[in-house]
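What follows is calculated from the coordinates using simple rules that are stated; it is not laboratory data. Everything numeric here is computed off the predicted structure, so don't read it as measured data. Cβ atoms are built from the backbone, for glycine too; each structure is taken alone.
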Structure I
Amino acid sequence: MKTDLPVRVPLHKPPLGILESVRTGRRNVLELIPDIATQVPILSGRTVKRWHMVMDPGALKRILKDNVDNYPKSVVTKLMLNPAIGDSLFIAEGAHWRWQRRAAAPVFSHRNVTALGAVMSAAADRATDRIAALPEQGDLYQEMVTATFEVISDVTFSGSKTFDRDATHKAIETYMAGVAKVSFLDIIGAPPWIPRPGRMFTRNVMGRMKAMADQTIDARRAAPKKDAPDLLDLLLTGEDPETKRQMTTEELRDNLLAFIVAGHETTALALAWALYLCAFDPAVQDKVRVEAETLLQGRTTTAADVPNLPYTRQVIDETLRLYPPAAFLSRTALGPDELCGREVRKGDTVILPIYALHRNALLWDNPDAFDPDRFADPKAIDRYANLPFGDGPRICIGASFAVQESVIILATLLSRFRFSLIDGRAPKPVMILTLRPEGGVWLKVEPIGKQALAA
């Protein structure tokens, strides 16, 4: 294992005041986490509102599972996401969330996710062609964004003439860049009806995207059924098994847009960071390459191959530990509770700093190091010490989809290319809504010919 460490977020040591918190949050939300959060189970304080930062697995289990109804997603989270994905599965609460979850869960069954593997393999092939055309180096983050957006758009709106892939992609990028920054009004706990100016400018572009999605859904309803259904087809026929209720056009649209926003961004990040880490540690990269080539013999990875690529999966798991896309979550306590012996009052903000949890010295040996062997035996890891997809009833519904896609694309690419670092171009982990590599993931790319693979 390498003795040096991959890039990290500079966590602060002196306490931050309100104005400094605002400036820091707009630059990088993760820099709001104090360094001591990687060494203790819980922190509490007040920045206008009382808050608790929780890194203890037992307390996290209580928040996410045992007492989940007491900890809905925070107002700040909903303010950021609602303009794009409405009251969808991702941010809905209570009964409205439960029926949507019941209706959507079969869509992400093992059988359906496996059936979508062919789309992922095709995207891996197209990514291969694009990367092979690069002039010796390139931004692999952008390449992964392109690949995963192809996958999510092909499995949601495949063959839809009214769906403009490029326009949707641009709208999402505009939203992510402008809407998801922490506002001073968020920090001081201002009520949601007070407008956040930075989030008002994206309404027109999001409105156009939603109108286009509505047209696509209405057209699909009227179209004959296909032999190979995509996510939209599955959701159109899906229903709550208890009430038999089906989603309206608006509900379908908001959930599909949620899948698109979350589905491509998070998987692209996992892949980009994984490629960076494999370039950072050539020995790990070689081990993945040997595993992939031994199994694949030059062909593209398929969904059926995923269970037979355990080390590739370990690299994905370790990547998600070091750079979890959803690295900073927040909840609002609806009523009193106790976490790690600490009093929680109604209205307190409860922060789940997944980035700090995954690097907490009480839970992980050498926590900042890149070591895929940690996941050789997943059962040896405390379930609530590793939460890239959350847990409890609100665990990410697309987790198996994301892992399958990541393994298919990573194994395919590492069987065909060698990636190495470029001096002075290390990515900077910065979180606005997701943990992105600021400046991209620039790597040298060397194609591996069949003769070299055979040798």
Structure II
Amino acid sequence: MKKSLYTLSFFSLLLLGGCKKFIDVNKDPNNPTDVQESLLLAPLEVNISHIVSAGTAPIYANHWMQNIALNQPVPNTGTYLMVNVEADGDWSNLFATCLNNLRILNTKAEEKQSTNYSGIAKVLTAYCLGTATSLWGDIPYSEALKGADNFLPVYDKQEDIYTAIQQLLDAAITDISANSPVLPGGDDYYYGGDMDKWKKLAYTLKARYYMHLTDAPGHTAAEQASLALTALQNGMISNDDDMKLEYTGAPGQENPWYLLFLPVSTVVLSSAAVDTLVERNDPRLSKLVTPALQTGEYNGREIGQVDLGSLEEYSLGGPAVADAASPNYMVTYNEALFLKAEATLYASGAAAAEPILQEAITSNMEKLGVAGNDIQTYLGTRGTITAESGLRVIIEEKKIANFLNIENFTDWRRTGFPVMTPVPNAPSEIPRRYLYPQIEISTNAQPQQSAKLTDKLWFDQ
């Protein structure tokens, strides 16, 4: 399982430096020391989709959010078993592969005044930093990514990382607004060089990361909501603006969630996830969940259950998200609307947030192919939110629309919704962070690395 994931992470990105020249005339055309921006962007986008958005860390987050379960003896990942070495791959991929090569892409583009490429590099850097800090909190950044100039960078505070993220996104918007004639094309797997969509993504990410801080020290939900609502005025406006990667389904080009549910991994959907959709009569059930092969019924596995069953007893991810050729959604218009609904709840109350919440649910169901009358039935039986129920309902609905997205883990930590309790046979409370990797502990010791799974991050107060 991990081999297939990391093969597709294009480790060739780590080798872009090539071989050091022996003498000036000894140039091997098969080992280039430099590449153009387009050759960096394409594999970076695949890597970000396949590993940052759907790799080991997102898989752990989905265990902790009680979306998936292992048909394995306990203790296991679903019962909060983790050791530091299991974070090695995620850390190396985020820092050595993604952030390092995004720095190279940005530097090369700025030198050539290719502002569309530098803008994209900054947007993707912000996305990767946002993912990294939501997992680990304090991370190296201001002193990092300098190669031999500094092998031992100190860790920046999470608060400072969020400031850097907003600065990156502002700079990206400025770059894109310069309207450079040099545009990406087929090398841009997300948007095909449509820079208007990249700019909308930048503004939507600004809103996402503003809302991460609704409960952070020194911040208030009201002020973060105001910032988010301002950003969303220029954010995504339709499902066509989704940041996603389309997979062909051919061998080596399968959706990563499809690979997760292959029998060798013994991962199935949890009873908590499946039963939630069944009990709500949610018309997305058949889109997000496949019936168990053995019974034809929608049946998830209880996390922490001691007895093992046949894999064919349990449901797997459905065609909208987990077929070989399903798209992998990373940032969506649906998320933008849920952010707007939550921010409006804080700013103007439940009555103002309700129609935005309905729009968010509707846009998600339409994208998944739910029939119009089924959408209206669901909305009609759901009821309207109140001041007391508003945040809970918005986050619960967002979790379904953002099915399998790692953002759900951050939403739960900052809001407390959906309400969850520790699973059976778990030795601790639900994890609230990712462990620091053993490779970093061994080579760049920092005081933060003693953190336990149940320790809260700075924003999680």
Note: relative contact order in percent (Cα under 8 Å, 6 or more apart) at 29, derived from one of structures I, II, originates from structure I
Rank structures I, II by mean count of other Cβ atoms within 10 Å over residues 58-65 and report only the one at the top, that is, the highest.
II
Consider the structures I, II: one of them gives 10.8 for mean count of other Cβ atoms within 10 Å over residues 146-153 as calculated from the coordinates. Say which.
II
Label whose coordinates, when FRET efficiency 1/(1 + (r/R0)^6) of positions 266 and 362 (r between Cβ atoms, R0 = 30 Å, to 0.05) is calculated, return 0.25 (choices I, II)
II
